[in-house]
1. Suppose Cα extents along the principal axes in Å, for residues 115-186 alone works out to 37, 34, 17; of P, Q, R, which structure was it derived from?
2. With semi-axes √(5λ) of the Cα gyration tensor in Å, for residues 35-106 alone coming out at 57, 15, 7, pick the structure among P, Q, R it was computed from.
3. With FRET efficiency 1/(1 + (r/R0)^6) of positions 43 and 131 (r between Cβ atoms, R0 = 30 Å, to 0.05) computed per structure, which member of P, Q, R shows the largest figure?
4. Could you figure out which one of P, Q, R the value -0.31, -0.56, -0.90 for log10 I(q)/I(0) by the Debye sum over Cα atoms at q = 0.09, 0.12, 0.15 Å⁻¹ was computed from?
5. With mean count of other Cβ atoms within 10 Å over residues 59-66 coming out at 23.9, pick the structure among P, Q, R it was computed from.
Structure P
C-alpha cells in the first residue's frame, strides 16, 4: 500500500456506564426480597442489590426497564413498576411467558439472587408533567410501567394537578394492583376508573367495556393536561 494513501481510522464509541457497573454487559447481583402473585400468571418480585451503596444510590426514570438474568437460563427485559422516589429496593412485574419467566416462577424464591443490568430505555418525560394535569391510560399488563409512574406522581403530589388513571383488563381477576388502586381512589390521591371487557359472572362494581370507552366519560382540560 502506498505510504500517501490514508489508512482508515478505527471507529471509537463512548463507553456507556450504567448504575449497575462500568461495564454495561456485566449484571450486578440482587437478592429477591419478596415474591407476590398479582394474577395467576403475573408475579411481583421485590429486589435489593447486594452492594449496599448501589442499593441506596440506584435510581431510574419512571417508565425505564432493567435486564434480569439467571446464570445458565437467560436474560430478559422487565419494566419497573416501582418509583425512583422509593429507594433501597425496586420491583419488577413479570408475566409467565417463556423459558426465563417459567424458571423465575418455578424455581426462584425469596433469598435467591439474580443479575440486574440497567436502567435502560428513555422513560417518561416527567419534567413536562409538572404543573399540569396528568391522564394515564393502561390496558392489561400495560399497568406495570404506569404503576411506577403513578407512584411517582403520588409521592410528589404537590408538583402536579389532577391525576386520572383509566385502566382496563379482560376480566375482574386480571386487574393488577387492584387493592392498591382502590385505596388510592378512596384516599383521593388520584381519580381511578377501572373497567373490564366482561365480568364473566363475577362480582364487579366497576365499568364494563374496553378501556378506550372510558375516555368519553372523562372531562379533560386539554390545554392543561
Structure Q
C-alpha cells in the first residue's frame, strides 16, 4: 500500500497519555506534531491549554481524553470534562465508553453517555474508545451501532493502557459494522510503518500512536 507522506501524517494522532507525562514532554510532542504536520496532538486534559498555545495557527488540532482510562464515570462528569476541554482549546475528544455498562448490557446508559458528550462537543470530533480487548465479538458489533446512533464520529479500538491494543481483526470488524460516515481509529501498540499500513488497509481512517515521527521516517 502506497500513501503519500502528507496523507499519512494527516491520519496520525500523535499521542502522549502516559501517567508520568510532564510539561517538557508535552512541549516536545507539540513540536513534533507541528514539524510532521500530524492531524492532532493528543494530550492529558491538564495540558490542553499548554498544547493549544504551542499549536495555535499550526494546523495541528489539540485532542484530549474524557472518561479516561476506565470509562465508568457518570455521564454528567464526562460532559463537564468535555466542556472544560473545549474551553481550554481542544478540538477533538477521545472518550472512553462505559465498558462496565456495556458488559452489563445496559445499552441505554452506554448510548446516553456517548450522546451527552457528542452534544457537549457541539460539533467537535468525538471518538469513542470501546476497549476491544474487553469485549466479545457481539459486544463490539453492538458497540458500533450504539456509537453510530449516538452521533459520534469515530470508534477507537483502545486506550493503549489496557491488556491489549489494536488488532487487524478488530479493525476489519469495526469497519464492516459501521456506516461510512463513522471512522475507525486504531490505537494501542502501533509503533512501526508496517503495522500502521496494515491497520489502514484493514479500514482504519485514523491512527493513534506515541511514535508518530518514527513511523513517518520508516515509511519514507
Structure R
C-alpha cells in the first residue's frame, strides 16, 4: 500500500518511550499484553498514526555480552586507567622519599602544583570540589605525603604545607547564624523526604494516556 514499515529497537515493560516512536504508554502496554505477530489497532502518535505488530519477544535477563560490549567498553577502559594511575601513585609516593619536588624525575608525565590555601567549603584551584582531597588534607600532618586520593581525572598525592587554626572568636560571633542556617536546611530536607515517601507509598494509576492518546 506504499506505507513505510519500520522496526523499533527493543524496549522493556517499564520503558518511558519506544525507540524510533517516542512516548506512548498504550503501545508499550499493547506490546506486553499480546503475543508475537499480534497486530494492534491504530494508535495516534506525535508523528501521525501507527499500526504495530509484535515482531520479536525476548525473555528478560542479562543481555548477551556482544550486545552490550560497546556500551560498557568506555567505563571498563576508564576504570582500568584509574587502577593503573593508583598503582603509579603508590610507587611514586615511595620513590620520591617524601619530597614531591622530585616527582618529575620519577615520571615526567606527572606534575606538582601548589593549591594555595583552602578550607572545607572551598573549590580547590585546578581540582574543584573534591571532598576526599579536602578530608585527607585536613586530617594529614604537615610535611607528610598522603596515600593516593581518587579524583575525577586521576589520583593525587597530597602534602600539607601548613595549617591555620580556626578563629574561635569569629566562630562565636557567627555561631547563631550558622546554627539557624543548618536548622533551616534540615527542615527543608525532612519535608522533601516526607513528600517523596508519600509519593512512593501512594497507590496511583496513571491513565492520562487514555485521555491524550499517547
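Read-outs: derived from the displayed coordinates by stated rules, not from any lab. All figures in this text were calculated on a predicted structure; none of them were measured in a lab. Cβ atoms are built from the backbone, for glycine too; each structure is taken alone.
1. Of the structures listed, the value fits P.
2. Details: P: 21, 14, 11; Q: 27, 12, 8; R: 57, 15, 7.
The value was obtained from structure R.
3. Largest calculated value belongs to Q.
4. Q
5. On the way: P: 20.0; Q: 23.9; R: 7.1.
For mean count of other Cβ atoms within 10 Å over residues 59-66, the value 23.9 is produced by structure Q.
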